[in-house]
1. Of structures 1, 2, which gives 21.8 when mean count of other Cβ atoms within 10 Å over residues 72-79 is computed from the coordinates?
2. Which one of 1, 2 has helix-only ellipticity at 222 nm (-39500 (n - 2.57) for each DSSP H run of 4 or more, over all residues; to 500), as calculated from the coordinates, equal to -10000?
3. Taking distance in nm of label points 7 Å out along Cα→Cβ at positions 208 and 272 from the coordinates of each of 1, 2, which one would give 5.0?
4. Could you figure out which one of 1, 2 the value 2.8 for distance in nm of label points 7 Å out along Cα→Cβ at positions 16 and 32 was computed from?
5. Quick check: 0.90 is what I get for FRET efficiency 1/(1 + (r/R0)^6) of positions 352 and 392 (r between Cβ atoms, R0 = 30 Å, to 0.05), calculated from one of 1, 2. Which structure matches?
6. A value of 21.2 was computed for mean count of other Cβ atoms within 10 Å over residues 184-191; which of 1, 2 is the source structure?
7. Of the structures labelled 1, 2, one was used to calculate relative contact order in percent (Cα under 8 Å, 6 or more apart), giving 21. Name it.
Structure 1
């Protein structure tokens, strides 16, 4: 079943546990497990569609991957790796490019198909390539594949044009086995970067400055496998906070840290919500209708671009007019046409969207164009007269293990159709 129906209901109420951040953190650590021969154990890893693709990629390059529990995965990289990630897998998910750095560092060569993923704008790999080239790799893009090789990577000073999460991850995982020190300036600062570098340090890497714009990596001769537990998914947590903002009510989210959501929480506070930390997560309360505020997406610690579609859905039913500026991707407003089908008053021009709030939307059949767009349309259905049916729901399942079940637990009228 590839569609979900949502109807308006009472204000949300109750508590849910936030899933592990499989998509934005877990997949990257699975790729990094290729660096250390032996068995790595990864926990708090709920199955999502993208995880199935990464497991297939790891098996294709020679790793043995087995489930040892509902959310525990064992990755055995003892055997000699095959440094080639095939097109039919990598083209399905952008995070597959994260095997490039580890394969090059461990094997001295890598052949990785150019990645696919959500159609939310151009996300070129130039910074990945320039950084690896600075470390001594020879790279060529030929017939849809990135071909890289080196005798031994060497430490280098790398200055990123933009604090790219993907480039930072790939370069850090390559640098941990390079000879000498690598310094990455203008590095991404996301909590998922800190989660990855903490994992690498437990494997024996020497990384300092993670979470700041300057990361220093002193290369080591080898790494050893270890056990790790993935952080809570801050994007999932932010999604359900905005669900509360749309439907009203009082909820608790367990297993996530408020400090990872400071900008979102600040904006929600300006709109009229109350949000506070709890010993194990976040408490939030929202009135029947929020007040609109302007939002601009920026790299962390700014307002994450992943939150923008849900934020527009929330602003669409808020009091007043807001301007949303998308500073990260150039095609992220493509879902707005679907929201307009539901009666939203949203006009876009380039990187800007003007959202005029209405008191109520109108349920309609709509289509999920990507992960976050699908989630946003489902949230909009919480305040739309009649039934909203979101088709192509498989996009949402790439990142959310049980979106429907979690919202239903909070009292939402949502089910598969």
Structure 2
């Protein structure tokens, strides 16, 4: 396939990797912007003799390989396996658990993850799930683990409550619980933090994955997913599932994601600084009942895992902020939340996150409608913000006007 000598050194800073990993000049022409191999199939040099291993784009494609290498490099090494969406990655990883196996899952996850585990893997394949508060320490995890546990699945920060889970502690607990025997795979959804803020593989995770639609691609113009692992046998299994199920991204999607990756470190820095400013503004409002931002270490709305966030994610708390407005003037918190979401002018009322533009949503009826009535149900008045890269003062003014009107 590709020439390994073109890959950047793994010890380079994330800012440098963001520009160069997977973005090496084209091997044939030297083009600095690598070409898009927008092809479904490849001419073979003879019967059963594909050129450089390329047969069919569902199985291999040079543009997809560049994207896979790029994300793997940013996550600190290993093999990347790209899929058509973050949900397609979820489906492939869930296949690692079979009938009578169990998946221990954090008690705050994306609604689509809950929907797939419960309505596809549990109901269709007999895979059991147990939901545990992994942000409250590892005692509950220890109790939940059993001989049937195949996967420990977590997000950090979580979606949408922004809890922070100590990845190293989870991995260590899984190892201690099973001693010298095989332990469950620790799977970490790193979508919210990105490899700029944390690298789960370095903290003991077996697999890290992303909805690359979000921060990795960064421009709200493509849908893509990717998993990274340093376990060669696990990578081989995921590649088999990638090819057999066929949920692969097209070459142009991979090109768009690659282009977005070049500015990932710069964008995350701005997302974080803006989100911190927005969180501090909200923390100073008397009409905000509850607020969650991992970067707030002091005050009434200090994050309960702020110390863990600082240790695991550095000094930055990410680009997501969640809050619940207080009832006011005879209006319920839910009514005010809807009013805020519908009256902002710079924030866009939409699902998804991680693009340059700021987004606002009501998870209970949008991204997390599938957890309604379950133990993972989110507060009906919870507002989730994806803070973009606009001027922070403009974002704050937009929220102030919406809060004042609600």
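Every read-out reported here was derived from the displayed coordinates using simple, explicitly stated rules and does not represent laboratory data. It should be emphasised that the depicted structure is a prediction, and the values quoted were computed from it without experimental measurement. Cβ atoms are built from the backbone, for glycine too; each structure is taken alone.
1. The value was obtained from structure 2.
2. Attributed to the structure labelled 2.
3. Computing distance in nm of label points 7 Å out along Cα→Cβ at positions 208 and 272 on every structure in 1, 2 gives 5.0 only for 1.
4. Values: 1: 2.8; 2: 1.9.
Source structure for this number: 1.
5. Going label by label, the one that fits is 2.
6. For mean count of other Cβ atoms within 10 Å over residues 184-191, the value 21.2 is produced by structure 1.
7. On the way: 1: 21; 2: 16.
Source structure: 1.
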